[in-house]
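I've put the structures underneath this note.
All of the numbers you see were taken from the coordinates with simple rules; none came from a lab. The shown structure was predicted, so the numbers you read here are calculated from the model rather than taken from an experiment. Cβ atoms are built from the backbone, for glycine too; each structure is taken alone.
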Structure P
Amino acid sequence: MSELSRLRWQCRRGMKELDVLLEGYLNSNFSQATPPEQQAFAGLLELPDPILMAYIVGRASPENEEQRRVIDTLRRTPGD
């Protein structure tokens, strides 16, 4: 399985809202992201849904600067 296929599979979550946001980022932004931002996105996909959603809605913020950048981009990326 390619890295992109693995990430696409990990974008499928238990919450439709997360599916749309994560797949939108993967389709629109991932290929242009810097390698550290790509790693940060992959790291975010390892998180439980409630934590990831808290980051996206602004109830919490990741400590990692690259993950904060990815979250900011996720918020601005239209879903597919």
Structure Q
Amino acid sequence: MEVNEYIKLISDQFEETDKAVFNPETKFRELEEWSSLIALAVMAITDKKYGVVITVNEMRQMNTIKDLFELVESKRN
């Protein structure tokens, strides 16, 4: 998996946010559209596409898309 692929996966969960704001350093929690429903969608799509379960506690600890990506990568190996 490449980071750009994961950025697209995350950005697709945001319907109203401009896709140009998404990069590895994006602090997704600070985006106006961020909500618990988007968090659940990110968790579900990550499980479905990569077979990696992100727990609620893990999600709470993540700040950037890069943090999420690295967590998913560590669980895939």
| remark: From the coordinates of one of P, Q, helix-only ellipticity at 222 nm (-39500 (n - 2.57) for each DSSP H run of 4 or more, over all residues; to 500) came out at -16500; that one is structure Q
| said: If mean count of other Cβ atoms within 10 Å over residues 21-28 computes to 19.5, which of P, Q did it come from? | reply: P
| query | To which of P, Q does the computed value 39 (relative contact order in percent (Cα under 8 Å, 6 or more apart)) belong? | reply | P
